[in-house]
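Following this line, the structures themselves.
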Structure I
Amino acid sequence: MTRIGNILEARRRLLGRNLSVAYEKPLNIVRGEMQYLFDDEGRRYLDAYNNVAHVGHCHPKVVAAGQQQMALLNTNTRYLNDLIIRYAERLSATLPDPLSVCYFVNSGSEANELALRLARAHTKARDMIVLEHAYHGNTTTLIDISPYKHDGPGGDGPPAWVHKAPLPTSKDDAQIVADLATQLKHRLRGFIAESMPSVAGQIVLPDGYLENVYNAVRVAGGVCIADEVQTGLGRIGTDFWAFEKYGVVPDIVVLGKPIGNGHPIGAVITTPEIAASFDNGMEFFSTFGGNNVSCAIGLAVLEVVEEEKLQSHALQVGERLISGLRDLQQRYDIISDVRGSGLFLGVELRNGNAPATVEANEIVNRMREQGILFGTDGPFNNVLKIRPPMPFSHADADLLISTLTETFLTGLQD
């Protein structure tokens with residue numbers, strides 16, 4: 001049996017079988033460096049997929065910050081330490097007023113769970129409005145508010161307190177949420193959405209939609225939660241946080257592992273008013289949320305984003321990618337849409353009105369054979385998902401476009 005075969009057999013024996021593996025020919029990845037991954041045979045792959053390694057796999061400054069702090073101290077927030085204060089100051093300074101109170105946890109899922117608790121403490125209500133195909137995390141409660149999971153294989157549908165609104169195609173679709181909010185008045189805890197829905201297919205919300213939704217939810221007594229796990233820290237290029245693109249300010253912002261470059265960290269930032277509601281006598285404590293090592297790493301990530309001007313870099317490289325992808329769209333009718341911003345892009349494939357799921361999967365696997373990694377998303381897995389580490393360069397963009405062009409030329413004619 002091959003080395004890959006041995007690992008796959010061990011996974012089937014030792015790990016839960018619904019733990020998925022990428023690509024028809026799985027990769028045994030043993031090392032990462034900035035926008036590259038390396039397999040056990042030393043082959044280098046251009047990573048256009050793994051947004052969690054936000055400033056690059058194993059960025060030396062981030063690695064050094066974690067190593068140095070781990071050698072000094074790593075403990076919990078019951079002891080005073082300057083690091084968590086410095087990190088909270090730096091992080092909240094990137095957000096608009098009145099978002100200024102931070103809670104630190106260990107993952108985006110834990111952060112979204114906490115955001116729901118904050119919203120319930122503030123509103124004393126339970127019902128939530130979510131977008132169809134949304135995904136917010138892997139806990140029981142987050143599966144409840146994630147149609148991508150509860151409406152998919154193995155799911156039981158939403159509980160009675162979760163209300164779905166369709167993915168919008170225009171700002172007028174905000175009226176659907178407004179009508180729901182009116183019906184739920186006095187029972188509405190809030191509205192949660194990724195500022196750019198990711199699993200749903202790398203969606204950019206229509207101008208004016210989120211503003212109208214937020215206004216309606218607040219009139220009904222709910223709070224507005226922005227899930228920025230996939231889109232924050234300058235990834236979209238035009239703005240540091242994706243919600244800023246729409247000219248809105250949420251009541252609660254949720255962040256996940258990209259703020260730690262893959263280190264297990266999450267954060268919730270909210271207003272003093274909502275934080276006061278949550279301070280109801282019950283202690284909040286996440287044993288290693290806000291630990292010293294995580295805070296040191298989080299600070300290093302923020303410093304790298306600023307020092308290396310990664311937001312403007314994402315905008316420039318993203319524009320180059322979009323231009324190349326739209327040129328390709330003109331040549332192939334199967335490409336129905338190219339969308340996104342910065343280094344958060346989606347390429348939707350359709351055969352007429354039907355999702356081209358088979359073709360999308362074929363392209364992803366052919367690109368993997370050519371040494372470029374990305375995946376698929378969307379309700380039908382027919383959207384090519386391009387979300388690379390932020391150091392992804394102009395040359396990398398050109399290579400991706402030329403290789404994708406070659407893949408279309410050879411793959412779709414077979």
Structure II
Amino acid sequence: MPDKNSHTDDIRMSGFRERSRVETVLAWIDVQAARLPVEAVSPGAAHGRVLGTDVIARYDVPSFARSAMDGYALRGAETVGAGDYNPLPFHLAGEVLPGRPLDREIPPGSAARIMTGAPLPPGADAVLPAEFARESGAQVEAMAAVPPGKNVGPRGEDVRAGATVLHEGRRLRPQDVGLLASVGISEIPVVRRPRVRIIATGNELVPPGVEPAKSQIVDSNSEMLSGLVRRDGGEIVAAELIGDDRGTIAARLTAGDADVILVSGGSSVGAEDYAPQLVAELGTLAVHGVAMRPSSPAGAGRIGKALVFLLPGNPVSCLCAYDFFAGRAIRLCGGRSPDWPYTSHVAPVGRKIVSAVGRVDYTRVRLVAGSVEPVATSGASILSSTTAADGFVVVPAELEGYPPGASVTVYLYDPPG
């Protein structure tokens with residue numbers, strides 16, 4: 001990996017001296033993007049977060065044996081021989097409702113009316129379902145036999161005290177949060193969300209909602225990146241549109257409020273591409289230029305505690321560089337898997353996918369009658385090519401592409417269904 005000093009020279013209008021291999025950049029990210037500290041949040045704020053530690057149950061759930069249905073709690077051994085033609089009588093010794101236990105033991109030859117979820121009264125070890133009982137006054141008749149333990153949920157049926165409820169690193173689903181709440185966890189330990197600052201640069205850019213003049217374009221990258229950051233578990237601390245001003249860019253890079261900084265635009269070697277040189281001066285520019293298409297002007301480095309990713313201004317290049325590099329870092333910092341959050345699908349190539357040896361290609365494709373075809377309009381500035389595509393295929397650097405009939409993995413933009 002090139003060191004800091006190899007990227008401190010001003011190469012604007014000079015071109016790239018070298019381009020890093022994609023796998024080299026990924027290896028750098030995996031070392032640099034350390035998981036953030038753990039914080040405690042309420043159950044209501046834990047949905048979708050990553051569990052920061054193993055959670056151990058402090059007590060049994062439930063903490064008592066409970067009825068699994070409406071009926072009568074009794075001693076199962078006393079129902080032996082009961083049937084439609086041989087009903088066995090029991091004295092009705094009371095009633096048990098959820099949250100309202102019977103505080104006395106039911107004597108032999110007795111039964112207590114009980115509802116689903118109510119605690120089994122002392123002395124009882126089975127529940128006779130209501131449809132197999134006939135109640136009359138102070139007596140109930142059993143018309144079926146129920147062995148001990150029948151229709152009873154034992155103590156600790158759901159969770160046993162001392163058991164690991166959920167393991168560290170799990171992304172919490174609604175049912176996971178419910179389970180943690182059931183074992184009395186009022187503050188759930190989760191990995192802190194990565195704080196992300198988005199900086200869109202360019203004198204030609206105007207914000208959404210402003211009609212652009214002849215020499216202007218609307219900033220779409222900020223909105224796209226905001227959605228991607230949220231998808232990957234990041235928290236946006238700022239998303240700003242600024243001009244190509246060296247001092248302003250430097251101030252935003254050193255704001256000190258982010259774990260990850262995304263700079264959209266100004267990442268190449270043009271006269272007003274200040275970001276690479278500023279990252280090198282203010283911190284470490286580890287990568288500038290990657291052997292891939294699109295996104296070859298992408299870069300990565302660090303300023304203080306913040307990882308900085310230089311994303312090309314062309315929208316498709318910006319999306320590609322984010323998915324390959326910045327998104328991976330955000331997911332790792334947040335305790336998630338570094339892998340792409342896309343569903344993959346293997347299908348045959350219907351029309352040749354063209355690439356060149358020595359670079360990785362991010363090719364937008366459509367699925368047509370079960371086959372993979374590259375999207376016809378595929379320039380790095382054509383964002384609509386990604387909305388027309390079903391997904392993308394990655395062509396590795398050692399291949400010139402894929403011929404018709406070859407099996408390829410398509411990463412789908414949309415999940416199934």
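Every number in this text was worked out from the coordinates using simple rules, so none of it is lab data. Quick caveat: nothing in here was measured; it's all calculated off a predicted structure. Cβ atoms are built from the backbone, for glycine too; each structure is taken alone.
Calculated for structures I, II, Cα Rg over 2.2 N^0.38 Å, for residues 39-262 alone is largest in II. Of the structures labelled I, II, which one yields 1.3 when distance in nm of label points 7 Å out along Cα→Cβ at positions 279 and 295 is computed from its coordinates? Here the read-out was taken from II. From I, II, which structure was semi-axes √(5λ) of the Cα gyration tensor in Å = 33, 27, 21 calculated on? That value comes from structure I.
Can you spot which of I, II the value 0.40 was calculated from, given it is FRET efficiency 1/(1 + (r/R0)^6) of positions 47 and 303 (r between Cβ atoms, R0 = 30 Å, to 0.05)?
On the way: I: 0.85; II: 0.40.
Here the read-out was taken from II.
To test your reading of the models, identify which of I, II gives -11500 for helix-only ellipticity at 222 nm (-39500 (n - 2.57) for each DSSP H run of 4 or more, over all residues; to 500) when calculated. Attributed to the structure labelled I. Of the structures I, II, report the one carrying the highest value of mean count of other Cβ atoms within 10 Å over residues 55-62. Across I, II, mean count of other Cβ atoms within 10 Å over residues 55-62 peaks for I.
The greatest value of relative contact order in percent (Cα under 8 Å, 6 or more apart) among structures I, II is that of I.
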